[in-house]
Structure I
């Protein structure tokens with residue numbers, strides 16, 4: 001019997017799952033010829049026909065092929081576990097870390113988090129989910145994600161959380177706004193002007209309730225889910241906005257200048273938090289995420305402010 005290889009098993013399993021050599025080749029990022037040759041070599045090694053190959057209908061597994069596919073999956077899974085064990089023995093993080101993030105925080109937090117884990121822990125797989133806070137907290141409760149980055153003002157009961165960095169709403173104005181020369185501005189001074197606010201919940205309701213708390217009834221001219229769209233509209237003089245987070249450069253997506261100013265009114269405290277299910281035991285990967293976030297974002301100012 002010729003010696004079989006893990007690559008042959010990997011290609012065989014891909015064909016079994018995709019149902020065709022060409023689809024398996026695309027999934028593996030190799031040529032169809034390489035997949036076809038691997039199948040031929042595997043069948044030669046085992047001295048049994050595993051597949052029926054037809055141009056019109058793709059690849060069908062024989063009875064022997066179905067049995068072999070199950071065994072091949074088991075061999076590949078054991079190989080992966082052996083690799084994981086080796087990573088653990090070297091002190092490296094392995095497995096999967098599933099992180100949720102509120103969309104307005106994503107541009108500021110996720111790139112550096114992803115860069116850190118790819119550089120320092122390449123054996124750990126990251127999965128990222130973005131969405132409204134309520135949806136992220138549902139995913140936490142269902143076990144679909146391990147932790148999520150969000151605002152403390154959005155937290156529901158039943159979650160443990162680590163306070164990462166204090167944040168404060170800022171006024172965002174076009175550069176030529178009549179109040180642009182001021183360092184602090186009360187929201188009442190903008191009561192007659194239209195606001196461009198996020199449509200994401202619960203952020204939208206929180207902002208509007210905050211405005212009402214200081215005696216300002218919001219005049220919402222536009223409601224957008226994308227923060228770059230909001231900033232671009234403000235830069236063109238279509239309204240003001242209240243946003244968390246201030247990118248470097250103070251320019252809109254299309255290069256127009258923006259002015260960020262402190263809100264003079266007393267605002268409730270808020271913070272970026274890393275939330276997880278209450279009582280859950282933090283994994284080594286989650287502990288590393290927490291430590292990195294505290295080190296990278298743990299002071300007020302850019303990138304979250």
Structure II
């Protein structure tokens with residue numbers, strides 16, 4: 001059964017409910033080793049003290065991570081105020097941060113320390129207890145919630161710091177789709193020891209399903225070998241006329257429904273797109289060609 005796990009994890013995604021404590025990279029390494037994948041990568045780093053939705057890319061699915069890394073995020077957080085403040089004043093200050101804000105990344109972050117703009121879509125005060133305020137925020141990817149809380153504290157006038165933070169959504173993936181490391185370990189054990197891979201198969205997300213936001217393009221089955229070897233997609237090889245225009249990306253499928261990868265749309269008179277991430281293995285088609293020749 002181990003070989004089936006390796007095959008399944010060679011190019012897929014797993015959504016983990018990251019616990020507080022370990023770094024995101026460590027969680028990714030645990031998942032990689034558990035499933036026997038050669039490599040792994042995580043999308044949207046969570047600090048060690050932060051829990052919640054963490055998407056892990058396994059195998060060649062890492063090449064698709066760039067299409068997910070910038071997606072919107074949603075969090076619940078506990079802000080501790082440094083003085084007693086009327087709740088209506090807190091709520092009013094929060095709403096002043098809805099829209100475009102400017103943030104300078106914290107000193108301990110790995111990115112350049114220059115101001116950058118981020119969009120806050122929603123801030124909702126959920127409940128409060130003493131000086132602790134629980135709220136939900138939906139924001140653009142790359143927003144620093146700890147810095148947001150610090151700035152809100154200054155706006156309120158008393159100062160504030162982040163007590164707890166949990167990511168409840170990354171793009172379209174919510175916490176109801178996330179699995180604990182214990183659940184994943186149990187699913188792997190069931191597959192290896194009992195031959196029942198039902199639970200594990202439900203946890204391993206096919207690459208194209210994670211890219212559901214991208215429009216779809218269909219190519220003729222006859223052009224798959226040339227695409228596998230790196231040829232671009234010409235209009236004469238299309239099985240359907242996609243709506244995506246120049247500069248965008250499309251998920252590419254064959255007429256028979258096989259996922260072929262992601263292409264960058266050129267939208268020329270003859271050339272439609274160039275493959276950006278090719279999911280096809282040319283060795284498969286080389287073998288088929290040799291068999292036909294014999």
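Given a computed value of -8000 for helix-only ellipticity at 222 nm (-39500 (n - 2.57) for each DSSP H run of 4 or more, over all residues; to 500), which structure among I, II does it belong to?
II
Can you say which of I, II returns 5.4 when distance in nm of label points 7 Å out along Cα→Cβ at positions 31 and 207 is computed?
I
Given a computed value of 5.8 for distance in nm of label points 7 Å out along Cα→Cβ at positions 55 and 223, which structure among I, II does it belong to?
Corresponding structure: I.
So if we calculate mean count of other Cβ atoms within 10 Å over residues 39-46 for every structure here (I, II), which label has the highest result?
Structure II gives the largest value of mean count of other Cβ atoms within 10 Å over residues 39-46 among I, II.
Where is volume of the Cα convex hull per residue in Å³ largest, in which of I, II?
The structure with the largest value is I.
A value of -0.76, -0.84 was derived for log10 I(q)/I(0) by the Debye sum over Cα atoms at q = 0.14, 0.15 Å⁻¹, for residues 119-238 alone; which structure in I, II was it taken from?
Structure I accounts for this read-out.
Values quoted throughout were computed directly from the atomic coordinates according to the rules given, and no laboratory measurement underlies them. Everything quoted here is computed from the prediction, not taken from an experiment. Cβ atoms are built from the backbone, for glycine too; each structure is taken alone.
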